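Participant: Just below sit the structures, each encoded as structure tokens.
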Structure P
Amino acid sequence: MILNEAPINVCFVGQDSGLAEAIARALGPSFSTRAMSDFQPSRLGDLRDWCDVVLLDLRDASTHGDEEKAFRLMDAVNQFQSHPPMVVLCDTENRQLPVGVMERGAYDSVSNPPNIVELRLILKRAHKFYAAEKEVERLRGTKTGTGRLHELLGTSQVMQEMFALVQKIAPCDVNVLITGETGTGKELLARAIHQLSGRSPRPLVAFSCVNLPETLIEDELFGHEKGAFTGAIMSRRGRLETADQGTLFLDEIGDLGLGLQPKLLRVLQERNFERLGSSTPINLNIRLICATNRNLADMVQKGTFREDLYYRLNVVQMHLPPLRERREDIPLLAQHFLQVSAEQFGKKTKRFSQPAIRTLEEYSWPGNVRELENAVQRAVVLSDGPAVDTWHLPPSMIGSSEQSAFNGLYEEEVRQFKKRLLVRTLRECGWRKAESARVLGVARGYLHRLINQLEIREPDDAVEADARDRVASMKQTA
């Protein structure tokens, strides 16, 4: 257990007090387990004060065929807006009950007898996601806080550093260049900077330069006078003029053509411009925030982006990391999008099942936060019950996640097997490593490495015995 880390509070609900005690001992000091012989949904309010996860023993329902009673219990629990996640302990011979409780919002189900390594992992994941649920509820009532900056969410270290930087630079009227992959939330970051600046009472005007011809971009930015070109039947204000006294956000600035780059540079230097078809200068007072998913420094070296304009834009540079580099934020973001989508579509969906959230955490997310939002929205639309499960997610996500989960579980099982085999052999050989190595058919040096890797601790008397064994071996060699 990590020092100073609070244990996870588990409420075991079931009639078998002996099993509750056995599970509490097996889980270890990272968990604090209390037993409750009888559970009423009306007591969920009390549970919320101290409980992180409910471990519900429904083996009796499996044994006596009383699945409907268990289902009614789950349905009653789901009437509450917020409650600790439920992990259900089921009998291995009953296949209907695990499926039924998962459909009714259980976080996960565990077969009896439970694999303690697997149970620890499931309880930790349930606690982590419940913490994200509570954090989303808290943040929805605030604009700024530990995990929120206006519409941006994140409790990871990299996002906390980003939020702190925004708080510093927002009041200072300097140009900002935001870099990052598509879908990371660059426009949301620009809006947060604007909202925290002195220009917040004035508008933030956004415009994307991507895949547009220079003539159209020029007209959009500068506007035009009546008769400036064929079809200009009236005067029109451009984005620059609309953003006066406020903030102009130019997205995908790397796509701005070389012909327009000197015109934008002149605006930044002279603080005025002319509409198309006019020679009358219009004074301008704006803050410019630009964003790009391209490497502008490389473009400068290749001659596709002006160096002087680059330095004008790049007074302060901020990089939004891709979602795969801040995976700890995925439960928080996913729960936020779930609540928003559930309200939008009038659904009763409240949370994700354990396999579903594991799938989200292990996916590569090439489309970043935008892709996550779309995936969660799709899942909420397809879900008929209180929980989103894996089959509600896009099929492209499921295959890679299942393979990753299988690999992780396989590696852990192999590690535990090696550890049990080594401990048993060492005990049988009196913890003498030379003899243990001969029995196992491995080199002694390799045995030492395995003991260190698997963190096997030897009894004090075993260390002395092994030392005597090594001295005796050295004498025989001499």
Structure Q
Amino acid sequence: MLIRGVGLRGAVAINTITMIGIGPLITIPLVLGALHGPLSLVGWIAGAVLALCDGLVWAELGSRYPGSGGTYGYLRAVFGPDKAGALLSFLFVWQTIVSVPLLQASGYIGFANYAGYLVPQLSANPAAQKMLAVGVGLVTLLALYRGITAVAKVGVVLAGIVLFTLACVIAASFAHFSAAHAFAFGSGDSFWGGLRAGFGPALIIAMYDYLGYGASNVIGDEVIAPQRTLPRAIVIAIGLVAAAYIALQTGVLGAIRWETIVPRADGSLPALGQYVASAVVEQSFGVSAAVVVTLLILVTAFASGYGNLLGFSRIPFAAATDGAFWPAFAHVHPRHRFPDVALLAIGFLALPACFFSLDTAIAWLTAGIVIIQPIAQLAALAALRLRGERAPFRMWLYPVPALIALAGWVLVFLSSGKDAMTFGLASLAAATAAFLVRARLRAAWPFGGIEPRLPG
């Protein structure tokens, strides 16, 4: 039986660290490329609103089903492990294996970008940057290929570095802050015209940075009083991270000319855009301080990939253990007792994804998860409400936040681009076909059989 050792403070920390990672330090130029100048703040604020509305979905489902597993468990519990829940949970696990490598790759790409500040030759050599990203992916995989006790100790240290690094960059961005420059529109830009042109793409980037507010729900069996703790941890974490992101974006706007860091016409980033946080620190505190902060950012990037690969590799393992996914993913290392097949599958799939551009990886990742995670969870919440089931925590002002979340996620999907939408739909179609073949061979639902039920 698992130990309930995570209280409110720990749950907030887990959500916060999962949300932050390397994301905001590598995506500020992308947000500015979509929403110019001070309009970029609208993207971060809208992302916070969408995260809060969707977070309330996580909060209600988490209080109703406080065990471990997160989305996987909610879909099986609400729609039935021997009915539609079997299909939906299978699709979620499949999409985890397909989409999480893109998330991993984005962190590895961010590492390679910031390494260019320390080794300028990298910034001018895209091929070398991609190979460095692959190398970071291999090191991350090797670092996690060991027992959980050693992994947990390293994770605590990395979490402290992540938070300290973000605080340093925010402090540097306000050291020589210019409000006049921060809130001035560029030549030819207008508020409504800018929003129409770039709101959707900016929201994709913002949500990439906000995702993770439900991380503590995944370990619900190890949370103290989860019916109360999980909802509070989600709301508090979103508030803290939103404040940090808006402060960081505001500081960057007032510290550096945003036009010098946005993507070029071909989608590539100029040198400053590849390591904007380092440039801000150098401008405020000098080269030596910038070198130190850049090293911390590299550790932060590694920590982001390290934590994500650790957590997400447990999802296909848990599903396979329940009999809801292919049994090979239930294999554990004979000596160190960790899910080695699941870890290796996601870890190695991330390596070819390192050859994508950062914005492509983010768009494809987002399109891959939208339908089967946030939208499926919204359907699960609606099903609970229609049945009249009362969770310990109930969404405020229901159904308004749910409708806002639905509209926001649909916009995110439609704004991801034709290629990303095709990837998302095609991967879901392939997953559905794989589920049906598997179910037919096992004589399981929808072919008359019954899937094994989860305990409880």
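Participant: Name the one structure among P, Q that Cα extents along the principal axes in Å of 65, 50, 42 was derived from.
Facilitator: Q
Participant: Using Rg/Rh (Cα atoms, Kirkwood Rh), for residues 125-252 alone for the comparison, can you identify which of P, Q gives the largest number?
Facilitator: P
Participant: A follow-up question, please. Output the label of whichever structure in P, Q has the greatest value of distance in nm of label points 7 Å out along Cα→Cβ at positions 77 and 205.
Facilitator: Biggest value here belongs to P.
Participant: Which structure, out of P, Q, was relative contact order in percent (Cα under 8 Å, 6 or more apart) calculated from, if the result is 34?
Facilitator: The read-out was computed on structure Q.
Participant: Upon calculation of helix-only ellipticity at 222 nm (-39500 (n - 2.57) for each DSSP H run of 4 or more, over all residues; to 500) from the atomic coordinates, which of the structures P, Q produces -23500?
Facilitator: Answer by label: Q.
Each value in this text was obtained by applying a stated rule to the coordinates, not by laboratory testing. Just so it is clear, the structure is predicted and the values come from calculations on it, not from any experiment. Cβ atoms are built from the backbone, for glycine too; each structure is taken alone.
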